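Read-outs throughout are calculated quantities, based only on the coordinates presented, and are distinct from any laboratory measurement. Model, not experiment: these values are computed from the prediction. Cβ atoms are built from the backbone, for glycine too; each structure is taken alone.
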Structure P
């Protein structure tokens, strides 16, 4: 069946290790749109840092951000929003505190550019600068409990991988929460865990996009690189992982593309949509 939607992760998939969009990958995106194939950028990034990639292209793209808890349609409107109620966020904070993890907490769209940074929260090198550069408003607080609104978007922690994984196991008992963990590519032995409202997943968001487009998931090509892409790669009609991804992610793919530094997205698009 012909591909009608291409879903592409951003970091270390669409972008190379220098966070650059290669001419070949940009040309592939433009070619897809010109041929009437819909494109969704699917990322764990927040909305501002995703728009920093999408806006300069001037293309009608779907944006599936925050690992699927927010979907922005090509007109710039929120097509889907999944938020976490305050009592659930407080329960999440209790678990993180037991594991000695300090979080970053994001507000709900349309204030998706606002986040609270609790004292002690760690980040990959340059991450705070990266976020502020792309429109995030960071407020440092001693105790996030004192500033929580009735709803939040999601929480993140970045720390030692073993500690993050142990905390993630505790969230399996909290029905209202989904814990999504990725191994860090910049700090060996570290991991990033996002904590989202139940129902958050890239594939769930893509299913909603398919409903709008009136297409089947068999008509979707999904391209990713890391653990948070496994769900959409399994779900799509054709699932591709990048050669630079961890082995446990690559094993889930129908096909492994060249690395993000070798225009793997362009190669996959050429292979499966032409």
Structure Q
């Protein structure tokens, strides 16, 4: 069945703008600090923490799918749920299950490719600008969950296995995102490919940024409290989301063309 043959709904994803990427990086950072807060600071372990975050993700995703229209805070709450869940899943695979960073990263990368391939085969498109069918929405969120888990593994692989450290990892992933931005503005490289590349790479950037804030001084971090850091970053996210929402409402009141959010 193609996407055209599936009952459509209102678009429920935001426009991919600079604000989107700023909030995404903040969401990935709070995902790292929040995931570690539960599994390490509260000492619940990776498996128990994964089940807790996975339960939160399922509840929020159900609300997102059931929603009749786009809700900005709900959307980003689901994103944060994928980052916290991805953090503990990745840590469980890397450490508890003993796969190690290279094998876990390879496995998760294959998972992203499989999800995108199934999405394309069942809907005819992997567009991220307009998600207007339940089937596309399902694949959208599954791909995001796997990609955020992959990003965590990549961040740990770069910082630990490649001995780049947290700051080195931040520079590597930051440079990679600058390269993607260059390709976006100055070449004709496929936009969907660039989106998912950036989406994956913002996750390890957020992961190493979170590690810089909370890891012990002898490991290259600032040794800040994980719970306090998570709350502070979440506060920054909320401010950014509110500013984005106000701008969208202002554009709508001024009669801007098209959908100001999507």
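So FRET efficiency 1/(1 + (r/R0)^6) of positions 118 and 238 (r between Cβ atoms, R0 = 35 Å, to 0.05), computed for just one structure, reads 0.30; which one of P, Q is that? Could you put the intermediate results ahead of the total?
Details: P: 0.30; Q: 0.55.
Traced to structure P.
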Query raised in the report: Comparing mean projected area of the Cα convex hull in nm² across structures P, Q, which is largest?
Result: Q
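14.8 is what came out when Kirkwood radius over Cα pairs in Å, for residues 78-205 alone was calculated for one structure; which of P, Q is it? Present the calculation step by step, with values, prior to reporting the outcome.
Working: P: 14.8; Q: 15.2.
Traced to structure P.
When distance in nm of label points 7 Å out along Cα→Cβ at positions 126 and 246 is compared over structures P, Q, which one is greatest? Walk me through the numbers on the way to the answer.
On the way: P: 2.2; Q: 3.8.
Max of distance in nm of label points 7 Å out along Cα→Cβ at positions 126 and 246: Q.
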Report summary line: Comparing relative contact order in percent (Cα under 8 Å, 6 or more apart) across structures P, Q, the largest value goes to Q
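Assign the value 3.5, calculated as distance in nm of label points 7 Å out along Cα→Cβ at positions 14 and 110, to the correct structure from P, Q.
Structure Q accounts for this read-out.
Please state which of the structures P, Q yields -8500 when helix-only ellipticity at 222 nm (-39500 (n - 2.57) for each DSSP H run of 4 or more, over all residues; to 500) is computed from it. Kindly include the intermediate steps, with their values, before the conclusion.
Details: P: -8500; Q: -24000.
Structure P accounts for this read-out.
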